[in-house]
Structure I
Amino acid sequence: MSSYLETKQKILKEFFQSLNGLREEGILVNKKDFTCQIGEWLVATIYSGNRAVSGIQKDWDIDIYGKRIQVKAHAKASGNNNRWSAVNNEITERVDELIIVVFTFDYKLKEFYKIPWEEAIKHIRLRGKKKPRSEINWSHVKDYKQSLDSLPRQDIIQLFK
């Protein structure tokens with residue numbers, strides 16, 4: 001095998017081993033979006049919450065002492081100027097808060113929004129003509145942006161700095 005392919009094989013093997021390790025540690029719980037699971041784990045850990053039993057829970061992701069949180073997480077490349085999250089406003093179960101976690105492309109914590117649900121739904125808009133989707137623009141909820149240094153569990157936050 002050429003060194004080109006050997007290098008690719010080595011990196012892929014390390015990546016898959018890392019994924020298995022993240023599953024063993026309970027950071028990843030299923031095969032859904034990796035970034036969302038990292039964001040959910042971060043929120044659950046820093047606020048001492050419990051993740052939904054189902055990895056594809058429809059309305060809320062984290063329960064923090066009875067407060068139900070919907071988490072949206074993104075990993076953005078430096079040139080990606082999109083500043084929105086797809087959010088379903090047709091909720092069938094109670095949701096109390098929306099938390100948006102924004103990572104850089106290499107998973108450094110960049111932004112963190114903590115928005116009461118009643119406020120979040122005021123800012124959800126339909127976008128797109130062919131396949132309209134509900135989304136929230138982060139610029140519209142900038143007042144709910146949290147200082148990263150004010151978040152609890154700075155020991156965990158430091159893992160993403």
Structure II
Amino acid sequence: MALIVQACGVVGTLAAATIAVRSYVNSNKRAEEARKRDLETRQAQLFLQLYSKYYDREWVSALQRALYVDFKDFDDWWAKYGPSNPEALQSFDIISHYFEGAGVLVKKGLLDPTMVAELVSEELSDYWEKYGPVIKEYRKRSNKPKAGENQEYLYDLFKTKSLG
């Protein structure tokens with residue numbers, strides 16, 4: 001009789017352990033699904049912030065002003081559109097900071113690069129192909145060797161992965 005009671009105790013303990021393990025696994029699975037939904041929601045919120053700025057009147061005007069300036073090289077750009085021309089420099093800064101921020105968010109894995117590419121790849125390509133040489137020269141001449149690095153990262157990513 002004692003053997004039967006002992007066997008029942010062992011079986012009961014095993015059943016309880018099995019139930020506990022299954023409960024733990026299911027709980028972790030639900031928590032992981034909730035974390036995934038939370039991440040997707042946050043990515044969507046970040047993307048919508050990026051998207052809303054993209055259609056901001058000031059941003060669109062700045063992009064148009066920045067893309068339709070004429071210069072030969074860094075020195076020519078600096079003379080025409082540097083500190084002596086605050087409006088042109090402000091347009092450049094608005095666009096530069098926007099693409100820099102988008103590059104950081106993609107680089108850190110906070111935004112899906114294909115989503116960002118669908119939104120800005122064409123404008124970023126136009127911008128970087130025009131200003132990339134200026135920014136690279138600025139890096140050499142200033143004490144800011146990382147200037148524009150996230151814009152360049154985004155541009156390279158879009159080109160090498162054929163995104164957008």
Structure III
Amino acid sequence: MPIDIWKEVFMNDNPEPRLVELFAKTVIMGPREALEEAARRVRYEAKPDTVIAWRDPVPLVAVSAIHYAEASSRLNIILVSGDPLIEALVESLQSVLHRVLVMPVRYPTGYGRETIREHIEKLLRFVRGASVKVVDVSDAPGIFGVALHRAGVRHYTIVRRKGYEVLLERVSM
């Protein structure tokens with residue numbers, strides 16, 4: 001049974017994990033074709049200059065498709081380390097996009113002496129230094145939204161899958 005991976009993952013609110021993995025691998029294999037396909041399916045109310053990539057490949061691909069189609073501005077990617085598939089996806093997209101700045105950030109979730117404070121302070125320095133204006137926080141850990149607000153970011157986008165398209169909806173604070 002053939003599966004339309006774009007319909008099942010890119011435009012579906014609750015895709016199956018195995019299909020999400022297949023979607024990410026498909027994008028890694030052919031990033032240029034994937035961004036062209038995604039650009040036809042994405043609309044936006046505000047164009048984010050930064051995207052947070054953690055677990056879900058769809059926001060990363062959607063924002064990257066906008067920047068690929070317009071080929072105009074630099075894309076900042078805040079990469080939350082931990083998922084090798086997302087890290088490979090970022091590498092693959094980096095090879096196609098013109099101007100990309102990747103900021104790896106750790107988000108410790110387990111026990112231990114490592115605290116999140118140092119990592120959040122590093123994120124704050126990056127956001128202030130890169131003069132970030134609009135951030136896609138669809139795939140961001142909760143504390144990152146607070147940190148971004150503290151750094152002076154007041155405009156955000158969230159990816160909404162509508163079944164026939166993906167919409168980057170603007171949220172301002």
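Looking at mean count of other Cβ atoms within 10 Å over residues 74-81 over structures I, II, III, structure III comes out largest. Tell me which of I, II, III gives 22 when you compute relative contact order in percent (Cα under 8 Å, 6 or more apart). This value belongs to structure II. Out of I, II, III, choose the structure whose coordinates give helix-only ellipticity at 222 nm (-39500 (n - 2.57) for each DSSP H run of 4 or more, over all residues; to 500) equal to -29000 when calculated. Value -29000 for helix-only ellipticity at 222 nm (-39500 (n - 2.57) for each DSSP H run of 4 or more, over all residues; to 500) corresponds to II out of I, II, III.
A value of 7.3 was derived for distance in nm of label points 7 Å out along Cα→Cβ at positions 18 and 90; which structure in I, II, III was it taken from? Working through the options, I get structure II. Where does the value 6, 24, 26, 23, 13, 4, 2, 0 come from, among I, II, III, when P(r) over Cα pairs in 5 Å bins from 0, in percent, for residues 10-49 alone is the thing being computed? Answer for the origin of the read-out: I.
Looking across I, II, III, the calculation of Rg and Dmax of the Cα atoms in Å that yields 27.1, 100 traces back to II.
Each reported figure results from applying straightforward, stated rules to the coordinates on display, with no laboratory input. This structure is a prediction, so every number in the text was calculated from the model and none was measured. Cβ atoms are built from the backbone, for glycine too; each structure is taken alone.
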